[in-house]
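Dropping the structures in below, format is structure tokens.
Nothing in this text is a laboratory measurement; each read-out follows from the coordinates by a stated rule. Just so you know, these numbers come straight off a predicted model, no measurement behind them. Cβ atoms are built from the backbone, for glycine too; each structure is taken alone.
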Structure P
Amino acid sequence: MNVTRFYLSDILGHNLVDIRNRPIGKIVDLVVSLEAGHPKVLAVKIKARKKPIKVDIKNIELKEENERIILQCKRVIETFIEESYLNLDRDIMDKQVVDLNGRKVVRVNDIKLVYIHGDIIVLAVDVGVLGILRRLGVMGIVNSFEKIFKFNIPEYLISWDSIETLYKGIDKLKLSVPYEKLYNLHPADLADIIEDLDGKERAEVFQALDDEVAANALEEIEPDIQVNLLENMMNGRASRILSTMDADEAADILEELEDEFAESILSGMKKDDADAIRKLMKYEDMSVGSIMTSEYVTLNEKMTVIEAKEYLKSNYENEDIPYYLYVVDDNNILKGIISLRKFIFLHDDALLKDVMEDDVISIGDNESIESLIELISKYNLLALPVVDKEYHIIGMALLNDIVDEVFLPRWRKHLRKVS
């Protein structure tokens, strides 16, 4: 089986020749299809008689002579593939792609291909210095230096399976989910990638994500970029994305926007969602209410354990249940607490009011975050219930929110001063 591996730079600028090795035209690009796995070349784009034409790959063979790659055409049959199909040089070379394994944005310096069974298939992208040196035509000098000094410049290839291109063409739009590979990344990694993209590509990628994935990523993105992304989308889409978030996360983002713009986004939400966010936005900075979440679980003290379990199954089957379950009376006044760990092992027929801890450490919504930090540190807690003046539970303050809202900004500010 004849298998030849080569790089795009090995053929760009060289002639496509006929069966007598006479030049037909300069190779300027390869047109590929994304429909199945690794891209497969459909046509060779050449410049002949001062105009570009696309030659059907079915009539082209690849030969290797004197360590040179030659594309030989048996018969020139022009194919009229749309310009919006992926062109390797135009759309991939020197462009940004997402390295899914390294979870970062990289620049493509060359493209590795393979000729097998008459097909040319894309294997990987070269993101290392060798790709640049190869295109400069100095590999002979590089190889000599490597032999003399007995060292090898490492090759940095990323398999096509492990990248996501940022190209948007007809072939990409045939996919059921554009940028589908990005959906498997952790939101924090996806946020880093979006931050690293150029402005235009950043907006295009973010717009293509579905509402839930976009919301999860937006929570992790730096505030100035959050604002930029929201300002560059329709208000209706912004409303849907922020409605998908927890109210406290949405409130934090909206507080970074101009009042009029923030209100226009809120007006596009369901009334209950918008009211919950507006309520959080009214709190003073550095108050407990400004960082508390409204995503917490309350159970009535009259419930048995089995009734509570059924309630949780019915209402929180697809939700993350917090570390603590809060027990309240009929007026939503906080009466006790049960850790999720303890709850799992309780007898089904026990009443919650008999098994709860009634000495509850709580904090008021208008108290300072400094007071919250003191309580969480003193009692070694992961979260604390937030109550109003009448001791109604109205929220929960999480340790990780304190880190995100207080310690991380201070640390970043410190790093900027040091640098």
Structure Q
Amino acid sequence: MIRSDASSTSPSLVIAIFALTGLVVVSQLYLPLPIMQPLDNSYGASGWPVSWVLSAFGLAYAAGFLVFGPLSDRLGRRRVLLYGMLSLIAATLLVTLARDGKELIIARALQGFCAASFPPVALAYLGETLPVPRRMTAIAWMSFAFLSAAVLAQIFILSLADSNLQTAETIAAGIYLVALGALLLTMRTYSRVTATPQGTVRDSFRRLPALILSRTLCPYYLATFTLLLAFVSFYLLISSDSNATLASLKLSPLALRGAALPGMAITFLAPRLAQRYGAQRVLLASFTMMVSGLLYSSLSLSDSTSTGLILGNLLLAGGVALAVPLLIIAVSSKAPEADRGSAVALYTFVLFCGASSAPFLGNTLESYGLQGALMMLCSLPSLAILILTTWSRIAGHRPSPDSSTA
């Protein structure tokens, strides 16, 4: 049972605070992306692969989703959000104190786990406390915040005078402290009385293997894994080759990343497009946009202008921004009602496992050169299209214009 005095806090203000907090929290995953080479120069000598600076955060972040969602059902959203933000501040300060690669990777893993306390619990909180007409608006803005973090985090660290991770993390810790105060004020009238839970956290974990292997959900989880794997790998490859490629195209790293932001805004159109054309059809179109973006980026490297790379980047970002909410719709609508929360938590786990695998894929593809590597990345969204199309035919669910679910 939930009690709230929503009248004392404007829903628009609540949405703004939560969206901005979500933006700065999720930004942590992408913050080191443009500075992997400087990090390798600073910490690589310690014998710890610098790629784990990304992967350790991402894997711990993904695992945290499976913990904090069920935990907030039993302890309350407010308690998990506030203590989670407090722990994130402490973990972020630990990152600034890391002296070698080992300490940095451990601190980043702890930071990732603490950061996972915000996104799923915040979405649940907004869904429970906001007026019904404002809930879809909140989800749209939260999705946009989570997606745009991939670009804005990179722009932020590149805009610093020294592009130093410790400097960026010190600033981030200060921002999280402000966010903690804003959350305290926003949720001061909110209280939750938890009813007797159905089952335990252990019961929720026991059902996860059946969900991920479900004939209904498995194709969507497989497609989900390719999503951020391709997107993060793209920026890793661009960053590792930026001195050669971007300089020859007279394109700054900031300009390339900024060009992706307009594509992110397409996430606001996802529900309307799905309602009009069918979610399955639009989902396939989103992965097709990703293939087109990667292919166009690869082919454009043969030219002497930056237009092709910018357009390819825009298409890739737009495809990702369109696919994320549609996959959430697909998973939540196909999952059994009793397991819907666990199914969505599992979706986020798979999504960020893909992001965490990107450094390893990027290192493998570097030997093929940037143009060849981007061409090979096309196989990931192409595989997602193949999986979803094949499953649709086998299951007998051919997309139709009036279909509203995937």
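Looking across P, Q, the calculation of relative contact order in percent (Cα under 8 Å, 6 or more apart) that yields 9 traces back to P. Taking distance in nm of label points 7 Å out along Cα→Cβ at positions 43 and 323 as the criterion, the highest value among P, Q goes to P.
Determine which structure produced the value 5.5 for distance in nm of label points 7 Å out along Cα→Cβ at positions 115 and 227, calculated from the coordinates; the candidates are P, Q.
On the way: P: 5.5; Q: 1.7.
Structure P accounts for this read-out.
Match the computed value -25500 of helix-only ellipticity at 222 nm (-39500 (n - 2.57) for each DSSP H run of 4 or more, over all residues; to 500) to one of the structures P, Q, and report its label. Label of the originating structure: Q.
Using the calculated result 29.8, 94 for Rg and Dmax of the Cα atoms in Å, pick out the matching structure from P, Q.
Values: P: 29.8, 94; Q: 20.7, 65.
Going label by label, the one that fits is P.
For which of the structures P, Q does the calculation of FRET efficiency 1/(1 + (r/R0)^6) of positions 11 and 187 (r between Cβ atoms, R0 = 25 Å, to 0.05) return 0.05? Attributed to the structure labelled P.
For the structures shown (P, Q), distance in nm of label points 7 Å out along Cα→Cβ at positions 139 and 251 is largest in P.
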